[in-house]
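Presented below are the structures under discussion, each in the form of structure tokens.
Read-outs throughout are calculated quantities, based only on the coordinates presented, and are distinct from any laboratory measurement. Since we're looking at a predicted model, the values are computed, not measured. Cβ atoms are built from the backbone, for glycine too; each structure is taken alone.
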Structure I
């Protein structure tokens with residue numbers, strides 16, 4: 001017997017959380033983990049570009065962490081009996097260390113930069129924006145029911161990492177970083 005991807009149980013606009021609770025597909029919790037899933041897909045798009053192996057390996061680690069976050073958000077905190085993977089301070093520290101390393105090798109920023117300059121750089125900026133939206137969705141869910149603060153802390157750090165990665169890739173590719181010059 002083969003596994004089918006469709007179950008037909010969501011045809012009436014509801015889905016199940018880990019733990020069995022049925023909720024509407026437009027629920028804040030679904031929006032939060034759906035946005036994390038969208039972010040994970042954009043990270044995959046960056047990973048599929050011509051980038052260095054270290055960055056590619058780190059993006060795979062980030063995708064793993066995003067799957068962990070998605071599973072934590074998809075679980076009913078009251079009814080879930082499954083043991084799920086967790087996010088830790090070590091995961092956050094990894095992103096901080098990577099940013100510190102990149103920062104030491106990049107020219108000093110003197111202004112905001114406009115997204116773009118190369119397709120891969122643009123993918124980083126899109127992922128950064130989706131990451132910020134995921135963070136907002138998780139914080140909105142946290143207003144209704146508590147979410148482990150390491151989840152939104154990780155997303156916050158990840159958006160910063162994605163910005164730094166856009167700058168690193170700009171430098172690696174010899175692309176142009178266009179400063180924003182406000183018209184006053």
Structure II
């Protein structure tokens with residue numbers, strides 16, 4: 001039963017192009033026309049568009065690659081700048097420490113110089129006081145000797161000669177020196 005249907009369908013297929021008015025020469029011409037249009041579209045439409053798309057893809061890929069390189073360079077530059085900043089901070093800290101050290105040394109030196117000058121002034125003042133004390137003692141001795149002579153003159157009620165005065169002065173000075 002299927003075989004007769006199949007044969008009928010095969011016979012019907014042979015008559016379909018004739019039924020629709022299809023002629024083989026027109027079909028071949030339409031296929032050739034279609035292939036020509038397809039070739040023209042391919043060479044003048046699809047191929048340039050594909051080439052342009054390929055160029056754009058290459059540009060995009062190059063842009064992405066450049067962006068990745070720039071990102072890597074940026075990261076390297078940031079690391080380098082961080083290292084430079086760290087080095088600069090270390091250098092600044094070192095300079096500050098050196099400045100503090102030199103300031104302390106200067107202060108110590110100035111303090112020592114001031115102490116030395118103060119000691120010198122004290123020594124000079126003590127020497128001046130000693131000289132003044134010796135001068136005062138000499139003046140006191142002279143005055144005491146003069147008073148002794150004057151007192152002796154009055155007690156003895158007579159005028160002493162210069163020789164007597166000199167001997168009394170020497171005797172009084174010896175006693176004051178020994179005392």
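Quick notes
- Comparison of I, II by distance in nm of label points 7 Å out along Cα→Cβ at positions 116 and 140 - largest value held by: II
- Origin of the value 2.13, where Cα Rg over 2.2 N^0.38 Å, for residues 76-123 alone was derived from one of I, II: II
- Given -20500 for helix-only ellipticity at 222 nm (-39500 (n - 2.57) for each DSSP H run of 4 or more, over all residues; to 500), calculated: source structure among I, II: I
- Winner on relative contact order in percent (Cα under 8 Å, 6 or more apart) once structures I, II are ranked, highest first: I
- At a computed 35.8 (mean projected area of the Cα convex hull in nm²), which of I, II: II
- If you line up I, II by distance in nm of label points 7 Å out along Cα→Cβ at positions 44 and 148, the top spot, with the largest value, goes to II.
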